[in-house]
Structure I
Amino acid sequence: MSDLFDAVLSRRSLVKASVAAGALSAVPFSLTSVGAQDKVVVTMVTDTAGIGDQNFNDLAIKGGTEAAAEFGIDWKVIESVDQASYEPNLTQGAEQGQLTVGVGFKLTDAITAVAALYPDKFFLIVDSVVDAGNVRSVLFKEDQIGYLCGVVSGLSTKTNKLGIVGGERIPPVLRYEVGFVAGVKSVNETAEVIINYAGTFNDQAKGKDIAAALYNDGCDIVFPIAGLTGIGAYAAVSELNKPGELWVVGVDTAQDHLAPGYELCVGRKGVDFAVKTACGDVANGKFTPGLTTYDLKSGGIGLSLYEDRTSASTNDLARGYEKAVLDGTIVPPTTDDELKAFVVPPQPEPIPATPEASPSA
């Protein structure tokens with residue numbers, strides 16, 4: 001541990017000295033070039049929801065595990081117990097390998113600080129932007145998949161009341177939220193969307209309590225945008241035991257195994273794809289920094305339907321709305337102000353399912 005501390009001090013001193021001299025670009029480190037003989041080591045640092053959140057962190061681990069099998073990399077995971085551990089964990093990742101992955105918006109400041117100390121190493125941050133020459137920033141158009149989940153939910157609700165369980169109202173969660181509300185309103189202007197935030201991404205019990213309150217208040221569909229906290233919605237809907245009456249919408253990845261038969265649809269977010277791609281790029285010497293944004297058109301996000309849980313007319317219309325978002329005819333809101341200004345668009349033409357095009361969760 002003392003060796004690691006000394007190395008960090010050396011790096012910090014070098015960067016400070018270079019800045020003082022007005023010559024940060026002259027720091028004598030170049031971005032690591034990985035040769036065929038080198039063992040690529042990639043370290044993922046979780047946010048505080050940690051391993052087992054059933055969506056965001058676990059998706060990233062899935063991508064890294066697949067990369068290890070496909071590219072022969074050494075994949076490591078460090079779990080963050082609190083926000084204070086972000087920088088030490090990222091530092092450990094930078095010391096032991098070529099690529100360090102920070103999972104989540106809340107690691108932005110820590111990635112910014114550590115990447116500056118290790119200009120010869122690569123970094124990936126998911127759900128945020130760090131403007132540095134050795135960092136790849138990945139964003140997703142959560143507003144697009146939130147919108148489509150809202151369309152399906154607005155068409156499917158019987159009570160005209162829907163609920164959102166939020167974690168913290170950070171930008172990616174906000175995009176999910178306002179997109180979902182706009183999607184509901186696009187197909188069901190009389191429906192009410194009740195929004196309740198837990199203030200945390202790692203409290204499953206609190207998520208369960210919030211979801212149960214929403215169901216008991218008359219909501220028949222709940223959209224949990226809350227990481228580990230959101231798992232509580234599955235526990236709540238399962239305990240209420242009203243199959244075919246109450247639903248939960250999957251976020252980031254299918255989680256129907258948590259409450260079999262209760263997942264209405266899924267807004268897929270390719271965190272696993274982004275992580276696997278970055279790992280492969282480092283292994284193949286093709287890693288590039290900068291911003292990468294995944295949307296419906298790129299295939300990095302998508303809507304999955306359970307064809308037997310929603311009506312054929314709902315599924316066909318959802319595919320019509322998907323096409324409208326793809327071609328830019330409909331642009332979902334990404335902020336509160338954009339949601340206020342959002343005008344309900346004309347209904348697109350439904351698109352019947354085909355064996356090749358029919359999505360599945």
Structure II
Amino acid sequence: MKIAMVSKFPPAKDGIGIYSENLVKSILKNEDKKSSGKAAKKEKIKIVKIGENDSDADYKISFGSLFFYRNLKKIVEKENVDLVHIQYIAPWYGRITLNWPLIFAMKMIKVPVVVTLHEVQYDEEDKSFKRKVLSFIEKKIIRRAKKIIVHTPKQVEFIAKKYSTIKAEYIYMGVDARKNVPKKGKNILFFGMIGEGKGAVDLIKARKELQGFKIIIAGRPVTKEYENLLREEARNTDIELKFEWISEEKKDKLYRWASVVVLPYRWAPYQSAVLHDAFSYGVPVTVTKTGAVWELVDEFKCGEIVEPENPKMLAEGIKNTISKYKAYSKGVERYRKEASWDEVGKKYAVMYEKILSHSRKI
């Protein structure tokens with residue numbers, strides 16, 4: 001069984017690229033364990049990585065190119081691929097072309113196509129042109145795919161209701177569980193790419209309600225203008241700003257320092273890699289109830305959930321997370337068991353086998 005995995009891959013600095021690399025490794029690791037008995041008789045999975053020019057993939061193509069569909073089709077045919085698995089986030093596949101080359105490729109390819117939606121367009125009240133376009137593209141992607149993978153049960157329910165389909169199923173995002181970090185004081189970490197939708201301003205405004213806490217905001221702002229705005233907001237506070245690309249070594253130190261990871265997002269149609277990094281280190285979280293970012297926190301009781309754009313409630317949520325640290329740590333541990341990369345790799349392998357078994361019978 002040969003799978004084409006279409007995604008960004010390292011060394012490109014992208015969270016979903018790292019996710020895809022971990023997914024490939026977990027699937028292949030599980031395949032290597034099939035050495036005896038019934039499992040050994042099953043067809044072994046091989047994966048062809050298709051990435052962009054700055055990746056270490058087996059094939060490199062431009063995702064935003066008008067010729068994406070043609071290039072992808074050639075690779076699929078050359079490699080005699082049985083199934084194509086696309087990691088999807090709208091901006092990758094062409095802002096100007098509105099993802100048309102990807103949608104056309106899904107029609108042209110003659111093998112089953114699985115799509116992991118890393119964004120699900122929840123906000124029905126948002127009547128903006130941007131959201132209408134993203135929802136339109138999402139509908140087309142779902143219609144063309146053989147199977148849709150999302151990361152939470154609520155996302156499955158939403159897709160089933162909105163698009164009248166049973167194509168979607170959830171597989172948790174995957175956690176590389178590290179040794180649990182003991183709580184050290186009252187240390188608040190905000191981490192990741194920093195745009196207006198991430199709510200860093202709300203955390204800065206919550207500072208006056210958080211006496212006795214230390215706060216670090218670490219990551220790279222999306223624009224210099226927004227960086228300047230954040231610096232101005234934090235000018236008269238003791239918040240430590242680390243506005244740079246954070247290496248894996250520095251990230252490790254930050255998460256080991258943190259007592260609570262805060263995600264005060266204002267807009268979050270995705271499952272957050274930052275959230276899963278926190279879980280990897282066994283750190284509870286405080287999140288806002290927006291998009292899908294709060295759903296696993298609610299399901300596994302991993303921290304506090306507060307309304308977005310409310311600094312006072314955010315501060316209260318952080319305090320409550322610290323006060324209930326032991327209980328929330330147990331919730332994090334439950335999720336780490338359910339979403340270990342080993343378990344995630346097994347679930348994808350089973351899903352591939354089911355799709356191809358069904359396709360071969362038709």
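If FRET efficiency 1/(1 + (r/R0)^6) of positions 105 and 217 (r between Cβ atoms, R0 = 30 Å, to 0.05) is calculated from each of I, II, which structure is the one that comes out at 0.15?
Values: I: 0.55; II: 0.15.
Of the structures listed, the value fits II.
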For distance in nm of label points 7 Å out along Cα→Cβ at positions 65 and 321 computed as 4.2, the structure of I, II it came from: II
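Given structures I, II, which gives the highest value for FRET efficiency 1/(1 + (r/R0)^6) of positions 81 and 257 (r between Cβ atoms, R0 = 30 Å, to 0.05)?
Working: I: 0.65; II: 0.10.
Of structures I, II, the maximum of FRET efficiency 1/(1 + (r/R0)^6) of positions 81 and 257 (r between Cβ atoms, R0 = 30 Å, to 0.05) occurs in I.
If P(r) over Cα pairs in 10 Å bins from 0, in percent comes out at 6, 24, 30, 22, 13, 5, 1 when worked out from the coordinates, which of I, II was used?
On the way: I: 6, 24, 30, 22, 13, 5, 1; II: 5, 23, 32, 25, 12, 3, 0.
The read-out was computed on structure I.
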Rank structures I, II by FRET efficiency 1/(1 + (r/R0)^6) of positions 177 and 201 (r between Cβ atoms, R0 = 30 Å, to 0.05) and report only the one at the top, that is, the highest. I
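Rule-based calculations on the coordinates, nothing more; no lab input. This one's a predicted model, so the numbers in the text were calculated from it and none came from an experiment. Cβ atoms are built from the backbone, for glycine too; each structure is taken alone.
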